[in-house]
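These are the structures, in structure tokens.
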Structure P
Amino acid sequence: MLHDDPSLQPRWAVKKNGQWEVLENRFPFDKSLTGYVAETFRDFSDASLNDVARTLFNRANHSDVINSQGLMVLKQTFRNWADASSARIPRQELADPLLMLPVITRTTNTGWLALPPSDAAGALRRLDFAPNHFSTEWNNFNADPSNYNLKRLVGSVLVRNGYEAFPLTIEHRGPTLVFTRANHDTVFFLKLGRVDGYAIRDITPPGNELSDPNLTARIGVPARTALLTAYAQNKVVWLLGGTQTTSSGWQSVFIIREG
């Protein structure tokens, strides 16, 4: 409906002097749901735009059929994504697409974790950022795919999409990024792994990094301080990510959630 004829959508109504009054010229949405997602997360692939929009729609009132409360949650969520200071997020689990990702649990101890497919057909299982949106950064990384340049690539993509990554220097060892989002108290810990086909190399279970004596050398003092504070409040989200190129030539900077 939002794609084909937005005038068919329900209108807001207000109660004045005991009677409901329809606001004829005010529609809840002036673009498609994927358009709202893309407004904030500009580098999502088409599949991720669709999957995030569909998942948000279904979770707005815990149904694949929307109601007035769900419409309000959708509107407030999109407003918060675009400007975190504009409104309180209706529900914490909708505060960010990364929080909407399912937790992938390990089934083996081999150090390789199978990646969910990118063509999830409406099921949000991963987030993909399209390299053609940031071709300069992508090409620079491919010319010298070191750990440091991988962090630079992914860090720049995160910043382009509204996140705040803790500064990294050449002295920070290991492919790890710590980042946040304005006015949200979650701290994201992202390990960047080597991808082989459809699996990512990751030996360390989530959380074990906190006891690593080299943690400060990996991420820096400010990031470590924020990470430990958030961990004490159970507000750390553990992520895995990297770059993926399939045999068909499809390319992505991707993020999945583990726990």
Structure Q
Amino acid sequence: MALLEVRDMVLSFSGLEVIRELSFGVEEGTIASLIGPNGAGKTSVFNCLTGFYRPDSGRIDFNGHSILHRKPHKITRAGMARTFQNLRLFKSMTVLENVMSGMHCRTSAGALGAILQSPSQRREEELITRVSEECLAFVGLLDKKDRHAGNLPYGDQRRVEWARALATKPGLLLLDEPAAGLNHDEKQELIELILRIRDELGITILLIEHDMGLVMKVSEKITVIDYGKKIAEGTAGEVQQNPEVIEAYLGSEDGEDFS
């Protein structure tokens, strides 16, 4: 059974359908990609999956349970985390504090415990700090934990966001254009990091990405949408040779942009 199963999902704004009866699945332990031209509805799909948008109809099942009417923080608690196309960091806070903020969905101590500094509260704070440092070490930023996030280079800020997502302990990680703004070397490091997240942490990954070189190197399954509708699905090789994909997404017949 797929870890994530989307069936006949429809989303419209003011009568305009931006997602049209979309169905796809993501198998546990895999790296999958959702691609398509600008305006195809990819980020809208992510927003539906994570509770920011509510589809007009259809089903979204995660880990065998419907998440259609759950709020974003409850979906995160259920084990689905995401990053955003545009960075959403607390730039005046430290790197460590940013990652710690991602664990809010996993905390149980209330305001009274924080005021009284109860033993359970102190243990929870120690756990949050330890897990956050482990996530920063995983992405290679532990030595920068005390720096303000806004003072880091762009590539490192991206890593802070990934560490914060990992701190939520997800079973499925959604990456929205993770290579945006990265240089060539940073993209190569990103490919290695994506593979490590799956192989070492056992986290399933679904990504939106325009960099076809990256998509083809890491994806075991690719779903292609255009105007909110699925037009192709399969392996990198199958999608690369699909005439409808070439016409809608690449705008050429030679497929050179897939290299």
Check your understanding: Where does the value 26 come from, among P, Q, when relative contact order in percent (Cα under 8 Å, 6 or more apart) is the thing being computed?
Key -> Q
Review point. Can you say which of P, Q returns 0.00 when FRET efficiency 1/(1 + (r/R0)^6) of positions 23 and 247 (r between Cβ atoms, R0 = 25 Å, to 0.05) is computed?
Key: P
Revision key, fill the gap. Working back from 36, 21, 17 (semi-axes √(5λ) of the Cα gyration tensor in Å, computed), options P, Q, answer is structure P
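No lab work stands behind these numbers, since they all come straight from the coordinates. Since the structure is predicted, the reported quantities are computational estimates derived from the model, not experimental observations. Cβ atoms are built from the backbone, for glycine too; each structure is taken alone.
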